[in-house]
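These are the structures in question, set out in turn.
Derivation of every value follows stated rules applied to the coordinates shown; laboratory data play no part. Note that the structure is predicted; figures quoted are calculated from it, not measured. Cβ atoms are built from the backbone, for glycine too; each structure is taken alone.
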Structure I
Amino acid sequence: MTGLVLSAPASGSGKTTLTLGILRALARRGVQVRSAKSGPDYIDPRFHARASGSDCLNLDAWAMTPERLRGLASGPGVLVVEGAMGLFDGAPPQNKGSTADLARHLGLPVVLIVDAAKMAGSIAALVAGFARFDPTITVAGVILNKVGSARHEAMLRRALAPLGLPVIGAVPRASGVEHPSRHLGLVQASERSDLDDFIDRTADLIETHIDLDALVSLAAGLPQAAPPAITPPAQRIAVASDVAFAFAYPHLLRGWQAAGATVLPFSPLADDPVPAADLIYLPGGYPELYAGQIAASQFIKNINIASQTTDIYGECGGYMTLGDGLVDADGHRHAMAGLLRLETSFAQRKLHLGYRTVTGNHPIWGGTWAAHEFHYATTLRTDGDPLFSATDAEGQSLPPMGLTLGRVAGSFAHLIDRRGR
């Protein structure tokens with residue numbers, strides 16, 4: 001049980017691409033490798049899982065307790081954690097939840113991935129600064145990315161030599177290893193028919209230009225622990241699961257199952273019948289891209305029937321689906337389930353992003369939760385009782401979040417872990 005963290009000075013350094021290549025290359029060698037993503041990211045973990053052949057979890061040092069972090073990180077083999085943003089970038093005011101914060105909680109070394117495309121000797125100052133900035137963090141090695149030539153690599157290695165940090169590899173600029181993206185990040189793994197070819201090409205690049213044995217040798221021991229129990233919100237939980245509703249946290253679903261709940265996935269886009277359940281859970285995703293299909297689906301009728309006898313909860317995209325209508329990016333309004341008095345629009349995009357602490361008195365979702373908000377929807381109209389009061393990462397009060405009406409509830413907050421119980 002060992003692990004290491006792949007981080008970078010800034011976003012856009014190539015962490016995700018190199019992480020996928022490293023995971024696939026290690027798996028091809030027969031190494032028992034697991035992966036995790038730092039922070040509240042729904043998309044990268046699906047790519048990780050395809051690359052390694054094993055599930056990927058989120059490890060969120062802002063929202064999760066240290067006990068949960070250690071419990072989720074525990075497991076056999078080598079754990080490769082992909083950091084978010086830059087190494088020390090976290091929530092204000094003290095950068096809590098940064099990749100460095102996670103590395104500190106788990107006692108794992110950091111391998112710094114540096115986009116060296118426009119640097120030569122200056123790389124030494126950059127790497128030295130990151131290595132010495134926080135004495136509680138161990139920067140154990142460097143991977144050079146987007147190297148222009150053999151001469152460029154030699155210049156970079158000479159500049160770094162006095163620091164005494166091993167250069168684990170130097171990956172050249174390469175075409176054909178870029179991800180298509182959209183407003184919430186990468187296109188989802190399930191939407192790429194060429195995904196395995198893409199990952200294999202990246203792994204070939206990694207095997208040629210990174211010393212994988214040296215990389216694995218840097219991994220440090222992980223504690224053996226079990227994550228704290230998660231009380232399930234119901235005994236039988238029907239979970240919407242397809243490309244429109246893909247943003248469910250695996251640690252919550254697993255935690256519910258470990259506590260004895262039954263999780264029943266179904267696809268609204270495929271017009272699957274809603275399973276008989278005590279709770280219907282609609283996660284976030286991209287319902288705006290499939291709004292016309294959702295509006296015309298049997299699912300809308302089915303969930304209205306189910307709402308008469310079954311509790312229903314929607315997060316972000318699921319919340320918008322429970323509303324009266326959703327306006328897509330082209331300005332076309334689509335009727336949604338009509339179970340909450342809510343109208344949202346992507347024709348008028350506005351970014352809402354940040355950690356949230358939310359508190360409510362709902363019989364199922366009551367208490368205080370650590371949560372995250374990330375969407376571009378504009379709320380055109382809302383009416384009814386709010387589900388949560390909310391504050392941001394700095395403790396500043398925010399407007400109430402979500403709605404509750406009868407057996408139906410939802411909000412834009414993605415719930416991650418309970419606070420205080």
Structure II
Amino acid sequence: MSTKYEPVIGLEVHVHLNTKSKIFCSCSTEFGGQANSQVCPVCMGFPGALPSFNEEALRKAVLAGLALGCDIQKYSRFDRKNYFYPDSPKAFQITQLFMPICLGGSVTIDNERGESKTFNLTRIHIEEDAGKLIHGENLGSANSSYVDLNRSSVPLIEIVSEPEIRSAEDARLYMQKLQIILRYAGVSDCNMEEGSMRCDANVSLRHIGQEKFGTRAEVKNMNSFRNVQRAVEYEIKRQEEILEGGGVVRQETRLWDATKGITMPMRTKEDADDYRYYPEPDLPPVVIDDNYINDLRSKLPELPDSRKARFMKDFGLSFADAYLLTSDIDYANYYEEALKAYNEPKKVANWVMSELLRIVNDKVCNIYQANIAPKSLAELVQLIDSGAISGKQGKEIFALMVESGKTPADIVKEHNMASSKKQALLSLSGNFSPR
């Protein structure tokens with residue numbers, strides 16, 4: 001950490017909303033389709049094709065804003081952001097600059113040292129995504145580039161933070177927490193590898209104690225949390241070396257090269273005036289009321305921070321255990337389903353966190369796809385507690401459960417793994433109930 005310069009970091013996070021159709025037309029948003037197979041005159045930008053706003057995108061944007069503590073705006077409006085690029089056939093993007101759907105809000109992170117920090121949000125606005133450029137080296141034609149418009153007009157929200165982040169580690173933690181919250185809210189899968197969650201980092205340096213911000217560089221092309229941290233770390237170091245050498249940091253957009261571990265200049269950074277924003281003439285303003293907002297508020301699930309606190313208070317879990325079990329809404333739901341079958345919070349938590357999550361990580365799957373139902377895991381823990389089987393046998397049975405999907409009682413009987421004195425316990429295990 002420099003004793004001379006302070007990093008100033010603001011993040012702009014683009015998130016695909018998980019609607020079935022695009023924001024201004026009825027084309028599918030499904031990922032992975034054949035290039036240009038999910039397009040129509042509207043999302044291809046044909047002259048005279050008019051947009052029609054997808055209300056489900058509005059609903060998901062409001063849910064995201066509520067989950068992040070934003071002030072939901074009852075009156076918002078779309079604008080045109082004018083620029084030419086091959087993946088934007090209309091030569092403009094429909095977005096919200098002047099009157100976004102959400103203002104304010106915040107994200108609270110916890111680091112590995114148990115420290116909490118809260119970073120404020122500036123706004124959340126709704127916009128359409130652009131298409132995707134595929135460069136020729138990926139298609140056997142190194143001198144050509146191609147445009148896939150399947151992604152064009154997929155609904156996005158852009159979440160803009162205040163420039164309050166002061167380290168690359170906090171930038172990573174902010175991104176991870178944002179992903180958790182949005183997945184809880186059910187608005188996106190936030191899969192960075194598939195591009196449904198993308199981050200642009202604005203990084204600058206200023207002398208410690210100075211209020212005025214330095215010249216910022218915007219860093220793009222970071223497709224994982226680790227790369228967000230690496231790219232910001234590199235950019236901080238690059239700018240510090242320029243300043244220490246008597247140079248001037250340029251305002252520009254830079255691309256992160258994960259293989260080389262460096263950022264590279266892409267273009268001079270534009271300001272808002274360069275895009276000649278003006279109100280979108282083909283879409284009416286978005287007007288909602290308190291009933292609409294309150295109805296969506298009532299549909300929000302218990303959010304991760306609240307659930308973590310409850311796990312610690314009601315189940316006696318440590319901060320670390322509660323943090324892990326609430327880091328994914330499916331982990332938390334699975335754990336509570338298992339507790340309904342056998343109410344031993346710490347023992348069930350240990351099996352979920354050690355054995356079950358190991359399978360999830362090995363298979364790279366959802367916890368419900370690990371082939372062990374919550375009730376079956378609870379049954380296994382109860383059999384060990386009751387003395388019907390040993391802890392060592394429990395791990396053997398667990399492996400067989402993963403392979404077969406059978407209940408532990410069935411496996412024990414099938415493999416004759418219990419002594420005759422324990423058969424009475426096993427005969428009850430199929431119908432056991434919580435203590």
Structure III
Amino acid sequence: MRQSQLFTRTRRDAPKDEEAKNAQLLIRAGFVHKEMAGVYTYLPLGLRVLNNIVQIIREEMNAIGGQEMVLTALQDKKLWEKTDRWDDKKVDNWFKTEFKSGGETGLGITHEEPITRVMSEHIASYRDLPVYAYQFQNKFRNELRAKSGIMRGKEFLMKDLYSFAKNEEEHQVFFEKAREAYKTVFARMGIGDRTYVTFASGGMFSAFSEEFQTVSDAGEDTIFVDEEKKIAVNKEVLTDENLATLGLERGNLVEKKSIEAGNIFTLGTRFSEPLGLTYMAEDGTKQPVVMGSYGIGPTRLMGIIAELFSDEKGLVWPEAVAPFQYHLVSLAGTDAGITSIADELYAELTLKGISVLYDDRDARAGEKFADSDLMGMPYRIVVGRDALATGEYELVHRATGEVSKVSKEDILKR
């Protein structure tokens with residue numbers, strides 16, 4: 001990508017009504033556009049980050065047997081009435097509207113009901129189980145609080161996976177695989193060392209749900225961490241009885257602020273029974289399917305990463321999710337020789353499949369460096385007079401600020 005052709009631009013200031021650091025930086029760097037509170041457009045650079053996050057999640061879900069699909073955003077009122085989740089008194093964050101032909105519909109807040117109905121047409125026998133299906137889809141929630149940038153939106157991208165098992169034992173086998181897969185996802189994105197499996201309320205479904213909470217000063221949650229065991233307890237379930245059940249001691253817990261990065265739930269037969277999802281067991285009896293739900297928000301993860309990997313100059317993307325690995329900055333001005341070698345290096349990097357944003361704009365060096373720091377690519381390659389004179393380029397590591405002189409051959413070997 002040539003930066004001169006990139007329609008998005010950096011800006012000095014974020015919108016005055018934007019409180020969250022992640023959104024301030026992403027807007028200033030030209031990654032997202034704020035449409036309204038809690039609603040953001042992902043511009044070319046932002047979409048590249050989001051797609052990288054999605055791909056990491058997709059790979060790990062596929063590795064444990066997940067099958068990707070896409071469910072509908074529009075929801076069937078009658079279906080949700082069967083599980084008693086249509087009434088605003090029960091679920092208060094619906095966006096609802098009416099069809100011109102008559103009848104009410106809503107925009108999906110989650111998809112347990114629709115996926116259960118889909119599976120009722122594909123699961124009939126114990127031979128059809130287990131099944132693990134997931135999707136990436138925008139969810140719509142009428143949030144009253146939308147002050148956390150892209151970490152809490154009214155419209156946001158969610159990966160939701162649903163498991164269908166013959167019994168609790170079979171369900172638990174997959175549940176543990178999903179837990180480990182989530183740990184791998186967060187490790188690959190660079191936040192594994194500060195993300196804890198956190199026990200929280202299971203609500204109507206089970207004694208506990210498991211959240212994945214990432215420690216951050218920007219967090220809305222309070223957790224209590226056992227740093228030796230690498231697990232935590234959400235404030236809402238911090239009781240002596242629960243600690244005893246989990247084998248934790250209050251004196252070993254450290255209070256921290258955190259952001260929920262994902263969650264996994266045991267649903268049991270909460271949805272299969274009212275929606276008639278059953279299977280014929282080996283003994284000839286009809287049994288309800290045991291279900292689980294596993295959520296990660298890619299857009300929320302992008303916000304978490306922006307909060308954690310940034311400094312006074314701007315964003316500092318981890319290599320696994322960065323929109324480009326290299327920011328090639330040409331200081332040619334009117335020097336045709338520098339332009340020529342910068343163009344040549346850009347062409348060779350591109351030919352080798354190395355992702356590079358090429359700042360070929362006619363702009364001052366200070367402006368280019370400031371924009372490069374703000375955008376936060378992992379490495380910056382500077383093409384200036386030294387490159388023309390000696391064949392050496394300046395390579396800057398964004399995270400550490402380390403500067404080294406390298407040849408074109410060194411760069412291409414990387």
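Tabulated data
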item: Entry that produces 18.5 once Kirkwood radius over Cα pairs in Å, for residues 2-169 alone is calculated, selected from I, II, III; result: III
item: Structure from which -0.66, -0.98, -1.46, -1.47 was derived, log10 I(q)/I(0) by the Debye sum over Cα atoms at q = 0.13, 0.16, 0.22, 0.25 Å⁻¹, for residues 122-225 alone, options I, II, III; result: III
item: Origin of the derived value 1.0 (distance in nm of label points 7 Å out along Cα→Cβ at positions 90 and 370; candidates I, II, III); result: I
